[in-house]
Structures are given as C-alpha cells and as structure tokens.
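Read through the structures below before going on.
Please treat every number below as a calculation from the coordinates, not as lab data. Predicted model, so just to flag it, every value in this text is computed and none were measured. Cβ atoms are built from the backbone, for glycine too; each structure is taken alone.
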Structure I
Amino acid sequence: MALMFGALIMQGIQPGPAVMNEQPALFWGLAASMWIGNAFLLVLNLPLIGLWVRMISIPYHFLFPAILVFCAIGVFSLNNSTFAIYMMAAFGVLGYVFRKLDCEPAPMLLGFILGPMMEEYLRRALLMSKGDPSVFVTRPGSAAMLIIALILLATIFAPAVRQKREEAFQEEG
C-alpha cells in the first residue's frame with residue numbers, strides 16, 4: 001500500500017477516494033488489471049496445484065541457491081551488467097544484516113519512497129529563505145512541527161532510557 005501511495009504521489013496524483021472522479025481511466029484500468037490478473041492466476045494455478053504442493057517439500061538448502069541463481073539471471077538480463085549482480089549481492093547482505101538487527105522494513109520503505117519528496121521540499125524551503133536554515137525554527141508552523149517531532153522521539157526513547165537506568169541502579173545496589 002505504501003508503494004502504491006508513493007507511486008501515485010510521485011506521479012502527482014493525490015491518493016484517496018477522489019481518484020475515482022479525478023482519474024477515472026487510472027482507477028478503472030487498475031480495477032480491470034486486478035480482475036485480469038486474478039483470472040490468469042486461476043487459469044494457471046488450478047492445473048499446477050500438484051507442482052506447487054511438491055515444491056513445498058523441497059528442502060530449503062536446495063531451494064535457496066536456485067532462487068539466488070534466478071535472481072542473478074534476472075538482474076543480469078536487465079542491463080547485461082555484472083555490476084548489477086554485485087549490487088544484488090550487496091543489498092542481500094544488507095537485508096540480512098537488517099533482519100538480524102530486527103529492523104522494521106515499513107519505516108525504511110516509507111523513507112525510501114518519501115525521501116526524494118522531502119529532499120525536494122527542503123530544497124524549495126531553503127531557496128525561499130535564501131539558504132537560511134533558521135527559517136525552520138523561527139517560523140511558527142515549522143517550529144511547532146519540529147517540537148512535536150522531538151516530543152514524539154522523546155516518548156519513543158524514554159522507556160528504553162528508563163529501563164537502562166533501572167538496570168544500572170540495580171547493579172550498583
């Protein structure tokens with residue numbers, strides 16, 4: 001859903017119920033593509049259900065290398081570039097590290113989608129203020145938003161800090 005909203009926003013379309021009235025071709029095209037996609041899935045998956053059941057029984061240590069090979073073939077076929085395979089491997093390792101660190105993917109996805117827009121609006125604000133970053137704290141609207149953001153960050157980190165303090169005081173006593 002975040003990807004869909006991000007793609008719509010990047011194309012200059014405001015997501016929401018008004019899309020049906022403002023962009024009827026887009027809306028009905030999307031609805032028709034979902035119907036067609038579901039029909040194709042039904043036609044293809046019913047005869048192949050036995051194959052899918054047998055694939056579940058394949059051990060993971062056989063399946064994982066096959067998935068990597070198919071991903072590498074797909075990435076290489078886009079640009080005929082071995083650099084793309086190295087990038088795939090690097091992002092795979094990065095994803096593994098993030099998984100081990102229990103990083104949530106949703107905030108990273110939102111940052112990836114909304115980051116370029118935020119950068120564009122930051123650039124606009126700095127151009128309007130002639131490069132003066134103090135506009136973010138001197139204007140009431142932006143100062144209020146920054147204060148709210150700091151309060152939210154404090155409420156997120158407060159339980160962790162309190163827990164660490166309690167652990168430290170228990171060790172001393």
Structure II
Amino acid sequence: MSQIQIAVIVGSLRQDSFNRKLASAIEKLAPADVTFKQIQIGDLPLYNQDDDENQAVSVKRLKAETLASHGLLFVTPEYNRSLPGVLKNAIDHASRPYGQSAWAGKPAGVLGVSVGAIGTAMAQQHLRNILAYLDVPTLGQPEAFIQAKDGLFDAEDNIGEGSKKFLQSWMNHYVTWVRTHVA
C-alpha cells in the first residue's frame with residue numbers, strides 16, 4: 001500500500017482544545033506515506049434511531065470519510081471520568097443502522113491529553129470498551145495518558161522535546177499497527 005489515510009476524530013469542540021492541538025502535532029511524527037484527515041463531528045444531530053433510514057448529510061459525510069480511511073485515530077479529552085458526549089454521538093451515528101457500521105475492522109489508536117495527572121485514562125478505557133464492541137482493533141500498547149503541562153508543545157505547536165521521544169515511539173507503534181491490519 002503506497003499511501004495510508006487516517007481519519008482523526010477529536011472528541012472536543014473547543015477552539016483552543018489541547019486534544020485538537022495534540023492531534024495536529026502528533027500527525028507531524030508520522031512517516032510521509034501516512035496522511036491524516038480530521039473529521040468534523042460538531043455538526044452532527046443527536047443520534048436518534050428513527051433517523052437511521054434517512055441520515056442527515058453530516059452523518060453521511062462522517063460515514064463516507066470514515067469508510068474512505070485505512071485507520072482511525074481517536075484523540076479525546078476526559079469529561080467527568082468518561083468520554084465526551086459529542087464523541088459518543090459520532091460513534092453511535094457511524095455505527096448505525098445496525099449491520100452498517102463504518103467503524104468495523106478499521107485499526108485504531110487512542111490518545112488524549114488533560115490537565116489532570118492521569119491524563120485521559122478513564123475516557124480512553126471507556127472508549128476502548130465501545131470500540132471493542134464495534135469490532136475496531138485498537139492498539140493496546142503503548143498507552144498514552146498525557147498530562148497537559150508546560151513544554152508539552154513548543155512555540156510552533158509541535159510536540160515539545162520532553163515528550164517527543166515517547167510520542168514518536170507511540171506513533172511508530174501505531175503506524176505499524178495500522179499497516180499490519182490493512183496489509
């Protein structure tokens with residue numbers, strides 16, 4: 001496979017989100033043959049099973065962009081010890097109607113950053129449970145529970161020197177994981 005396309009789903013809508021910044025910065029650590037596309041989820045209606053047979057244009061876009069990708073990268077904050085509702089809503093939309101999930105079989109990685117000492121450990125665990133049910137093979141190791149602190153990003157919003165070695169290793173494992181599943 002010459003070019004690998006990764007769909008990036010950021011679980012935060014905030015303009016200056018640490019997680020959006022992380023998603024953009026970590027992409028720069030990937031090899032040149034791996035490209036990333038951040039998928040918009042903020043315009044999705046609330047999931048309602050009554051709409052399964054007549055999905056909104058934004059839902060069809062989400063599903064099409066997901067299906068066009070080779071792999072998935074979820075970058076999520078942690079809200080009240082779990083994943084944000086906007087992310088769960090997107091997951092529900094792209095998994096429906098039953099039997100027509102856009103997520104199934106797509107290799108995934110899970111990251112997140114928070115000001116808390118444990119990063120997004122609980123949100124990531126909840127997300128991993130959901131992805132397992134949806135038949136999304138998810139990179140198990142290394143885990144990355146990132147705390148937002150000075151130096152995480154440099155002045156150009158790249159990964160800072162103190163975290164670069166670890167996150168480069170994570171990216172290397174993730175790319176290998178995707179390549180293994182799309183070969």
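Taking mean count of other Cβ atoms within 10 Å over residues 50-57 for each of I, II, which is largest?
That would be structure II.
Figure out for me which of the structures I, II the number 49, 39, 27 belongs to, where Cα extents along the principal axes in Å was derived from the coordinates. Working shown, then result.
On the way: I: 64, 61, 35; II: 49, 39, 27.
It was calculated from structure II.
Here distance in nm of label points 7 Å out along Cα→Cβ at positions 66 and 98 was calculated and came to 1.7; which of the structures I, II was it taken from?
Clearly, the read-out refers to II.
I, II: which one has relative contact order in percent (Cα under 8 Å, 6 or more apart), as calculated, at 20?
Structure of origin is I.
Comparing FRET efficiency 1/(1 + (r/R0)^6) of positions 10 and 42 (r between Cβ atoms, R0 = 30 Å, to 0.05) across I, II, which is largest?
The structure with the largest value is II.
When mean count of other Cβ atoms within 10 Å over residues 58-65 is compared over structures I, II, which one is greatest? Mind dumping the intermediate values first?
Details: I: 8.8; II: 17.2.
Comparing I, II, the top value of mean count of other Cβ atoms within 10 Å over residues 58-65 belongs to II.
Supply the structure label, taken from I, II, corresponding to helix-only ellipticity at 222 nm (-39500 (n - 2.57) for each DSSP H run of 4 or more, over all residues; to 500) with the calculated value -11500. Walk me through the intermediate numbers first.
On the way: I: -27500; II: -11500.
Derived from II, not from the others.
With distance in nm of label points 7 Å out along Cα→Cβ at positions 18 and 138 computed per structure, which member of I, II shows the largest figure?
Working: I: 3.3; II: 2.0.
Checked I, II; max of distance in nm of label points 7 Å out along Cα→Cβ at positions 18 and 138 sits with I.
Comparing mean count of other Cβ atoms within 10 Å over residues 26-33 across I, II, which structure shows the greatest value?
The maximum falls on structure II.
Here distance in nm of label points 7 Å out along Cα→Cβ at positions 74 and 90 was calculated and came to 1.1; which of the structures I, II was it taken from? Could you put the intermediate results ahead of the total?
Details: I: 2.1; II: 1.1.
The correct label is II.
For which of I, II does FRET efficiency 1/(1 + (r/R0)^6) of positions 122 and 162 (r between Cβ atoms, R0 = 25 Å, to 0.05), calculated from the coordinates, equal 0.15?
I
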